[in-house]
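Student: Each structure below appears as structure tokens.
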Structure 1
Amino acid sequence: MHNKPIGAQQLDAALTMLSELLSFYDSEPVHIVCGGSALIALELVIRTTRDLDILAMWDHGMLIAPVPLPDKLCKAADEVCKALKLPDNWLNNGPSSNNGGLFQMGLPDGLEKRTFAKTYGKILTVSFIGRIDQIYFKLWASIDQGGYHIDDLLKLNPTPDEITNAARWTMEKDVSEGYRFVLIEFLEKTGFNNVIKRITQ
């Protein structure tokens with residue numbers, strides 16, 4: 001298992017090599033939509049990561065669940081991992097790999113229009129989600145997992161309106177009273193008390 005973290009330059013190099021290998025394997029064009037790694041790719045947050053998470057894939061003008069990932073993409077990703085000594089499973093569909101995944105639960109409305117697409121060679125296109133959608137996902141992950149997701153969320157410096165919209169979206173994904181309680185507690189601890197009234201009225 002490799003432990004080399006992935007920064008912005010390493011990410012660009014890895015995706016460039018990935019595209020070259022896809023061409024070598026005579027792959028069909030691949031267009032993936034990526035989540036948290038967009039923070040690094042778009043320099044919204046300056047840090048490293050251990051993986052590139054695939055939220056969805058484009059297919060004939062539509063977003064589809066990234067399950068299963070194309071065999072040639074997985075093969076090429078393994079080769080990149082070995083060549084650049086990246087963490088195992090550095091390219092994965094973890095966030096949307098099962099029925100409880102982000103894609104399956106429903107992405108924020110209009111997400112596809114807010115992505116930033118970058119082309120690597122003739123085969124690979126990566127659409128990175130924008131700041132607004134990062135706030136949605138980071139709030140969800142902050143409640144679910146905590147840790148660095150909270151740091152990422154606060155570094156995005158969300159406005160009360162943005163947090164309100166993100167909170168309402170997460171409450172659509174989990175309608176339980178338990179989640180509502182934890183969300184309100186989180187908003188209190190992070191200084192978003194003015195949002196609580198908005199989402200509880």
Structure 2
Amino acid sequence: MIDAYAREVLPRLTGSLIALYRRLGVTPNQITVTGFVIGAGAAFLVSQGHACSAIAVWWLGRLLDGTDGILARTNGQASAFGGYLDITLDMAAYGLMVLGFYFWQPQFAALWMVTLIFYILAITSALSLGALERVRGIDGDNRSLKLAAGLAEGGETGICYTLMLLLPRYIGIILPLWIAVLAVTFLARTQLAWRVLK
């Protein structure tokens with residue numbers, strides 16, 4: 001839900017950052033990979049219990065993730081491979097964060113595993129439904145890969161991670177709620193697929 005708004009607002013707020021990218025001569029794919037490396041660094045910080053540092057580093061990585069596509073479109077460098085690399089490394093970063101949380105809070109091991117399962121279902125349903133909608137001629141957005149919308153997207157994931165890092169004593173409450181949001185997202189996409197694609 002938040003991601004659609006962010007995609008609308010970010011191009012207006014990140015002009016200086018895009019100009020810096022262009023002066024430095026970096027490519028969109030380099031920004032994508034750098035965002036992933038920063039996200040992996042955030043996961044390591046989580047595993048060590050450095051909550052505030054992890055939050056700052058995570059959101060820096062997400063800023064890069066949110067601007068690689070803007071740079072690609074600005075430079076006329078948008079590509080199918082860039083879209084593939086973006087979503088693949090996004091999911092790798094989200095998964096590494098769950099691994100980082102597991103090492104920090106291993107008493108919730110079963111819930112972390114369920115979270116990963118629902119990440120797989122959420123992204124699979126988003127990609128499958130998005131691709132099939134595009135095949136059927138249903139309008140998408142300006143991304144290389146059309147993703148079906150849902151309750152749990154990148155922005156909501158970042159907010160959930162931030163809450164768990166700031167309020168670790170409430171992880172036992174926040175995490176089941178997050179799993180429920182992921183489950184609702186998957187089920188809603190499945191229902192939409194049944195209605196639109198059957």
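Bear in mind these aren't lab numbers, they're just calculated from the coordinates by the rules spelled out. Here the structure is a predicted model, which is why all the values come from computation and not from measurement. Cβ atoms are built from the backbone, for glycine too; each structure is taken alone.
Student: With relative contact order in percent (Cα under 8 Å, 6 or more apart) coming out at 21, pick the structure among 1, 2 it was computed from.
Tutor: That value comes from structure 1.
Student: Hey, helix-only ellipticity at 222 nm (-39500 (n - 2.57) for each DSSP H run of 4 or more, over all residues; to 500) derived from one of 1, 2 reads -14500; which structure?
Tutor: Considering all the candidates, the number was obtained from 1.
Student: Let me ask something else. So if we calculate distance in nm of label points 7 Å out along Cα→Cβ at positions 61 and 189 for every structure here (1, 2), which label has the highest result?
Tutor: Structure 1 gives the largest value of distance in nm of label points 7 Å out along Cα→Cβ at positions 61 and 189 among 1, 2.
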